[in-house]
Structure formats: C-alpha cells, structure tokens
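For reference, the structures are reproduced in the following blocks.
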Structure 1
Amino acid sequence: MDKSLCRVSRYLVAILGALGLLGGLAASPATAADKVTVGVFPVSSSLPYFVARDRGFFKEENIDTDMVKLIGGPPNVAAMITNQIDAAAVLVTIEGMNADIKKPGVAMYISLNSQNRKYQMEQFVVRTGYNAKSLKDLKGAKIVSAPGPANVTMAKAVLAKAGLKPGDYTLDQLNPPDQIGALKAGTYDAAYTLEPAASTMRKLGIARTLEAGVIAHYVLGNPNANAFVAGCALTSDFIKKRPDVARRFAAAWAKAVHFINDDPKDARQYLAKNTFTPDDVVDTVPMIRYYMVRELSAKDKADFKRFIDFSVKLGTLTQKVDANAYLKAY
C-alpha cells in the first residue's frame, strides 16, 4: 500500500477512535447527586433549608436532600447522635451543646440565627382581653411554653428577670401551633411562643405580643444584642466521612442565608406550604438574621458564649462547655 495512503488510514483510525471515545463519554450517565439527610422542624427559622432546596442551591452543589420532619430539638439531637440524619436545619444551641457534652462534636454549627427586638423569634404573647402591659403583669397567669428544656428554662429565666417567682404563675408545655387554639379557648392566659405562631395569633385576633426578643433583653442585657439561640448543625461524622459533601452543603446553605438576609420580602414566600405558616400570614412574619459561622465577629462569639454560659449557670447545661469549639467555619 502507498505510504501516503497508510498515513491517511492511520489518521482516519485515530480520528474515528477519538470520536468513539468522545461519544462514549457523552453517553455516560451524569454523576449522581450526593444524598444528605436533613432533620427539619417546619418553623420559620428553618427557612434557609426551603430556600436552598426550592431555589436550586443544593442542586447547584450536586446535592440531593432527604428531608425528615422532626418536631423540636430533642428528636433532632437523638437522630444526630445515632447518625440517622447528617444535618439539622435548625437546632436550639442549648440542646446542641447538651448533645456535644454527651457525644463531643456531634453537633457542629455552620450557621447561627440571631434573634432580638428587631429580628423576632421568641416572645411572650397574651390572649386578647387579658389585662397585661408588661411581663410583671403575668403574675397569677396561666402560661404555656414552647416545649423542650431550652424553651422552658428561658421562659422561666426571663420571668424571673421581670420579677416573677415560680409560684407567681403556672407554666405548661405545648407546641406553638397548638398554643393558638389553647389561647383562643381561654385555657391559658399567655404563651412563650415562637414564630410563625405569634404572627398567626395576631392575624386571627387571638393574642397580642407583650414583648419580643426577650432573650437578648433579659439574658444578654441588651434588646439589640445577637441572641444566638439556634442554628444549622452538621454531625461530626458527616463532616469527617464526607468532607467535600459537607463543604458543598455549607456552600448551598450560605447562598440561602445571603438570599434571605438580602431579600427578606421575597424569601418570606418560601414559608408558605413549607412551614406552619398560613398563606395570609406569610407577609407579616418577622425575619431573624442568619450568620454563617465564618461571618461572626469577636463580639458575636462573645454574645454566643455568654448565652451558653448563662445556660450552664441555670443548670440547663449539665457542665461548662466551650461553645466556640463547636462552630465550624466554611
């Protein structure tokens, strides 16, 4: 065979081989998204999860989340300790620290939620018609608190700061959505509640807010301080065994946090259908302020430490804990 023809043949074979290889690559399936199991308490402070999911931020990071609905902190803690979930969308920091005492590093916070007089979450409300102008007027009241040791302890601590002793009132526990009917029926006079239950009560004319941001005011001593009462936490096992997936989960979470902080009006719409927020209440729900751990200032970390140390003093935490050791910056 002519040498020039041989060279052409070899060239064509190479071209066809390359095309075949490229064709094979094009036909191969896309890399499967990494699955992350997230415990979600469907309250307004879980908003970053729904924003990240519904706006495609998780998808952009090649993550597919599996939502497990867990009502309150204790079920989330139990699921984290037993590795049934990789992350908790919102976990009360006192309960997270208690978990870290039992199993060091089980709850590593990648973001914290600030609540105070401006960024409202926890608050005392009184039923319509109940005569109270301040917390000290709750003497003799029948009060119901959001459930869990952290909420009950904070409710009692705030009332004590306002001058009320345990015998001055009665205090039971009830999930915030159930508090609405209880106050409407007059079973209780007041509630230590969370959003969006408080906004729903106001919208329905069932109750009015007596004071919001009470943890910042009475525990930290400044109504405008950052009370870092909850946040998003990952398990240390998840971080250690799948570090790249954890990093990408945090990146998606950061996108959601910044979207909410920058455009709270639009972000509110993701409360509808995802949380216990009625459609006609969505536009009135106050937004809390979200911080990625990497964004915390020295003062922010000091406020966080003061809040956790206060919980140790009250006995809610069984021993002293270095809160900042359980912050994970991405």
Structure 2
Amino acid sequence: MRAKPSRPPGAGSGAASHGAPDHEDRVEIAPPDLEPWRAGNTGIPYCYSFDSGRPGPHAMINALTHGNELSGAIAVDRLLREGVRPAKGRLSLGFANIAAFRRFNPQAPRRSRFVHQDFNRVWAPAMLETATRSTELDRAREMRPLIDTVDMLLDLHSMQMPDAPLILAGPLAKGRVLAEAIGTPALVVLDAGHEEGIRLRDYGGFGDPASPKAAALLEAGQHWSAGSVDVALATCRAFLDALGLVPAAQPPRPPQRVLEVTRVLTIRSDSFRFVRDFDGLESIPEAGTIIAYDGDDPVATPYDDCVLVMPSRRLVRGQTAVRLARDVP
C-alpha cells in the first residue's frame, strides 16, 4: 500500500485557499477524458514523447500544473488525438497534476487546484530532494527525469479573472525572446515569480541565464471560459511552429505589448483587501495611489501609470495578491 503523504509545513488543502464563493463561477467547458493517455510512452503515466530522429530541440507542452485549469488539458488532449509528431527534434506532451484533476467538480471548480500543495511552487531542487511527501511532490519527482531533458517548455495555465490572455515570460531575456517568437497572445509579462516557491517555468536550466534552455507560461484566459481553449490551442500550435517542430501557417499577429513586473505583492497579514474590485490590467495614473490594505498597512502604487497584473481572489497570507508592472518600450 502506498504510504500516505506527509503534509509539508504550511501547506493548505486544495479546498481551503481558493477564496471566492463557488456560486460565482460559471463552467463553460467540460474536462476531457484523459484515461486513454494513462499509460504514457515514457515510463511516466500521462506523459508522452515523440522523437523525429532528426536534430532539433526537445520541446514540451505541459498541462494541468493545476488540476482545475482545463483549457490546457483540452489542448494537449487534442494534439494527442490528432497524432501530432515533430518534423525535427523531440516533442513531449504531458498532464501533470492528474490527482487534483480527478477531483474536479463543476459545482465547486476552485477546489481541485491541488491536493496537498501547489504543484507550481515545488520546483526548488532542495525541496524535490527532501524526504517530505505530498501528492504534488511525488508527481514532480516522477516527472523530473523527463523535465530535465527538455530544452523548450510551454506550461499551460488559465486565470481566476476574465483578463486578457498573456505569457508570463520570466525575468530573463531568453524568456522574452521565446514569448516573442511564439507571437501570441498579444501581451507578454516579464516577471520574477513568487515568494512561496519555485515554478516549473523557472526550474533548473529554464531559470539559469547561462543555460540555453527556456520556458514560457501561458495564462489562456478565465479558467472555465470557452475562449481559453481556443487561446491554449493556438498558442501550442504557434510554439511548435516557432521552434520548427510542427510548421504551420500562422495568422497575422498584432504587435505584442510587453509589461515588466517591478514588484510582486505578497500578502503579509490575514486581512488583506483591495480598495475596490480590480479585474486586471488597470493602469493607475498617479504614484502613491492606495490600491489595498494589508492589515492596517496601506499599499500604494510606486510610480505613475502602474499596471495591475492578475489581481488575485485567493487573498491568503503568503500568497501573491497582485503584480505591479510598467510598460516596456
């Protein structure tokens, strides 16, 4: 019998930290049937890899970093059903947090983001190499041998709010280069991650400026909107085309807007609140404008024309409330 995972220090349950009342959520899409992909072909369940036999990068598209973010799973399921194969290099397709995905309930869709801890905060090597057990750590360790061989990664996510789709390209120049090569969505955000832990996008060589490896994180739109599926699939195809693995005609793209995150606002108290509802991408004209209170402490914009990126509805101590950003010329 499999040992019951020990609960990592400070970990919350998947249900406890998801903020907004469930009745506010409308689910327009259905979770795909992933049982046909259970076996995989890599020795890792739900992970596939296809080698062209020709020189080229090893690219991976990963879905279900969070178990309730369905659009990426639908996109990867579609690619597998289409029998997509690389013309050069190697292509891997994976579904990450299957255990959380299996708990998805459209009547309470926020409660299956993770089981024991956020899969997208466990990618510090020191954490992966401890004896601590959780559903997410076990799965990350299972996938790690495959991830370690990947040169270019596209990690598929979606968002709490109905914001414009975007790519989180990270703080390194190579992340921006990859995002611009993909060409879609039209918004690229240069960010440095979270205090809570290391994301998959920043793991190993992806986060090393001396490594040629690079990764991009797609936020395809609101979690359960039909449009998020279209964005995820279009971005997958653009990613494969940009790398030359699966060339395809791409529609004309508008110029991308690039935002640089200068501060990730981490919640310090148990009573964080915004002064009003923010949907995301609001530009606050004047420096010093109070946008929130963290306990009794006001939170003000640090410069004119400060853009609020992805304000959270999960206002929990230690998690990210919002990213403060400015336009990059």
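Values in this text are rule-based calculations from the coordinates and carry no lab data. None of these values were measured; they are calculated from a predicted model. Cβ atoms are built from the backbone, for glycine too; each structure is taken alone.
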- request: Given a value of 59, 52, 40 for Cα extents along the principal axes in Å, point me to the structure among 1, 2 it was derived from.
  value: 2
statement: With relative contact order in percent (Cα under 8 Å, 6 or more apart) computed for every candidate in 1, 2, 25 is reproduced by structure 1
- line: Calculated from one of 1, 2, distance in nm of label points 7 Å out along Cα→Cβ at positions 153 and 249 reads 2.5, and the structure in question is 1
- request: Identify the structure, out of 1, 2, from whose coordinates percent of Cα pairs over 28 Å apart, for residues 145-320 alone was calculated to give 34.
  value: 1
- prompt: Given that distance in nm of label points 7 Å out along Cα→Cβ at positions 113 and 137, derived from a single structure, equals 2.9, which label among 1, 2 identifies that structure?
  reply: 1
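Identify the structure, out of 1, 2, from whose coordinates helix-only ellipticity at 222 nm (-39500 (n - 2.57) for each DSSP H run of 4 or more, over all residues; to 500) was calculated to give -5500.
Details: 1: -12000; 2: -5500.
This value belongs to structure 2.
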field: Structure responsible for 0.20, with FRET efficiency 1/(1 + (r/R0)^6) of positions 105 and 265 (r between Cβ atoms, R0 = 30 Å, to 0.05) calculated and labels 1, 2 on offer
entry: 1
query: Of the structures labelled 1, 2, which one yields -0.36, -0.53, -0.62 when log10 I(q)/I(0) by the Debye sum over Cα atoms at q = 0.09, 0.11, 0.12 Å⁻¹, for residues 49-200 alone is computed from its coordinates?
result: 1
query: Any idea which of 1, 2 comes out highest on mean count of other Cβ atoms within 10 Å over residues 57-64?
result: 2
